[in-house]
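Take a look at the structures listed below.
Quick note: the coordinates plus some simple rules give every number you see, no bench work behind them. None of these values were measured; they are calculated from a predicted model. Cβ atoms are built from the backbone, for glycine too; each structure is taken alone.
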Structure P
Amino acid sequence: MGMQDSLDKLGGQQGQEGGMATIQKLFGCNRMQDIMSKLSKNGLSQQVQSWVAKGPNQPISGGDVRRAVDPGVLSQVAKQQGMSQQEVCDQVAKALPEMVNKATPDGKMPSEDPFSKSTSDTKKMKV
């Protein structure tokens with residue numbers, strides 16, 4: 001299952017656009033840099049940097065995502081999506097590395113944050 005499948009699953013009837021909104025809600029921010037910062041502060045800076053840099057993306061786990069988000073928000077998101085908290089975290093862990101990688105094709109942060117753009121711009125990151 002790739003990024004598109006994970007975003008579709010997280011987005012429910014709203015599909016990939018809803019999946020992106022779910023990730024933003026889960027992390028409490030709509031900027032890629034803020035999400036990456038939250039993950040880095042939770043011991044995942046090496047993995048996050050691998051997503052930006054050229055080369056293979058280091059994976060993260062659903063447990064890693066769980067440690068980086070507010071438990072109350074996670075509970076709310078899981079209930080809204082009709083998924084378990086672990087399933088939400090696992091889907092986010094599958095989608096984020098590829099999303100960040102696609103948003104940073106030159107191996108560096110873009111001048112405009114792609115996660116804060118409209119969802120139609122975010123859709124351009126598709127595989």
Structure Q
Amino acid sequence: MPKLLIVDDELDVREFAKNFFKRRKIEVTTAESGELALDALSKDNFDLVILDVRMGGIDGIETLRRLRQSGNKIDVIMVTGADDDETTSAAKNLGVVGYIHKPLILDELEKVVMQRLQKK
């Protein structure tokens with residue numbers, strides 16, 4: 001069963017996405033901050049991470065930067081509410097495999113995530 005980590009500081013987004021993917025037979029773990037995400041990633045192996053860009057504490061880009069510095073090459077899909085060239089460029093340089101824009105559109109979310117998981 002594929003394992004997905006959803007990182008977002010908004011509880012409703014985490015729960016919505018978690019329930020959506022559980023119905024598709026994907027094991028889902030959630031984290032409300034970059035710090036908690038890094039902790040989860042240090043303890044468990046996931047197939048894919050959905051990572052929000054804007055969060056309290058360390059943001060998604062810094063979370064991704066720390067993840068890469070630790071040598072973790074896991075596939076990461078960034079979730080963003082705004083198009084910001086600087087953020088997009090930083091994320092690309094850190095090896096993100098895709099972007100999803102808020103508000104989340106289920107068809108887009110499912111398509112991007114399922115494509116990545118099928119490549120595993």
helix-only ellipticity at 222 nm (-39500 (n - 2.57) for each DSSP H run of 4 or more, over all residues; to 500) was computed and gave -18500; which structure, P, Q, did it come from?
-> P
Using the calculated result 0.9 for distance in nm of label points 7 Å out along Cα→Cβ at positions 63 and 79, pick out the matching structure from P, Q.
-> Q
Suppose you compute distance in nm of label points 7 Å out along Cα→Cβ at positions 7 and 87 for every structure in P, Q: which one lands on 2.1?
-> P
Which one of P, Q has relative contact order in percent (Cα under 8 Å, 6 or more apart), as calculated from the coordinates, equal to 32?
-> P
